[in-house]
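Alright, structures below, take your time with them.
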Structure 1
Amino acid sequence: MTQRLKSAVHATQRLIETSELEERRRLWSEIENTAVLLDELRGQFINGVLLFIAQEQPLGRDLLVSHILLSIAYDALRISRYCREIARIDSMLAPTSGLYKLVDLPHTFKKAIEAVEAALHDLEEFNTRRKNIVEEIDRYVDEVYKTTLVEVASSNTVQRELALKALLMRHIERIVDHTQYIEQYLEKLVE
């Protein structure tokens, strides 16, 4: 699941940066397919964990680990779904416009990718060494989102680009929040 999720966020980054319509179409499909696959993998994972619970009837730490792993799988799925929503927004802007026209969006999304990768590396290594990186990025993205909302709220009329930026920043902010949740769950596991 972690490799597929990394693929989804990197495809979304390429989508945000490219103006080439055919490449964007290819990326819409790739992101959609990855989100669907992650949903299927999550379903299989849930079935496996539930089977483990039914057969082993774990108590204490084993039950806690089972619960936390299900929660982490949910967070991974949510991240992929936010990527899918970003791709859908871009597809609605085509063919005359796209996310590539929104200033600062690629930089902010790169920061989100850093958070996702840090949390997934910690998950793969079963530690929280990168927790501070995720927290720092979360603060940064929250501030960009807040600034965008203040800009929207202080305008008598909201330009299309600003409205799109606010919506996209909400998705990016949620992606980073889910990386925070992964780190928080990991912290409970490695205590």
Structure 2
Amino acid sequence: MFSYINGEVTDYGDGTVTVDVNGVGFELAVSAYTQADCRLGQRQRLYTYMQVKEDGIGLFGFSTVEEKNMFLMLISVSGVGCKVAQSILSGMDTDALALAIFNEDTKLLTKIKGLGKKTAERIVLELKEKVTVDAVDKIALPLTQNPDMPLNKEMQNAVAVLCSLGKTQGDAQNLVEAAAKLGATTAEELVNMAFRIN
């Protein structure tokens, strides 16, 4: 029904943002990433999804089309409802999530609060062929442009995940290289070791 809502951000809640549109306040459930993109008093466009249930209507907001599209893919998975999908999007940004699904990294997915092993496996099974590799390519692009960078694929994936979690590329690469020297080999091991080093 609504494609997006454009208005002034007037309030925050626990996982919600209120947007005033011509005097009408719309409360939208949002991920932590979308909430971080919103600023009180500023105009914000939020792409929306409306959930209609017997006990009420829920409105979900997303700061990017990519996040909304990932949300729609997640709720298409058996056993993943809107609240679970929003929780997943709060635990990992869309690029890192697409990369984890693409690499069938269920162990990394289960590190997201509230996401169990069976659900993570279903997400990988049902979405692996649906996630666009554009997100994966976009993350890896800065790495592959440097032919002298001594990073294998697992290390590149680990750097990409760390960058998506807020590390600069230089810091992420240094952490991954240090983790590799300590014996970590897979992307998951490298990321876990990097956090312990950090």
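Miscellaneous remarks
- Entry that produces -30000 once helix-only ellipticity at 222 nm (-39500 (n - 2.57) for each DSSP H run of 4 or more, over all residues; to 500) is calculated, selected from 1, 2: 1
- FRET efficiency 1/(1 + (r/R0)^6) of positions 15 and 159 (r between Cβ atoms, R0 = 25 Å, to 0.05) from the coordinates reads 0.25; which among 1, 2: 2
- Which entry (1, 2) yields the derived value 23.4 for mean count of other Cβ atoms within 10 Å over residues 95-102: 2
- Read-out FRET efficiency 1/(1 + (r/R0)^6) of positions 7 and 103 (r between Cβ atoms, R0 = 35 Å, to 0.05), computed value 0.35, structure in 1, 2: 2
- Looking at relative contact order in percent (Cα under 8 Å, 6 or more apart) over structures 1, 2, structure 1 comes out largest.
- For 15.1, 50 (Rg and Dmax of the Cα atoms in Å, for residues 23-86 alone, calculated) the corresponding structure among 1, 2: 1
- Winner on distance in nm of label points 7 Å out along Cα→Cβ at positions 151 and 175 once structures 1, 2 are ranked, highest first: 1
None of the figures in this text is laboratory data; all of them are computed from the coordinates on show. These figures come from a predicted structure and were not determined experimentally. Cβ atoms are built from the backbone, for glycine too; each structure is taken alone.
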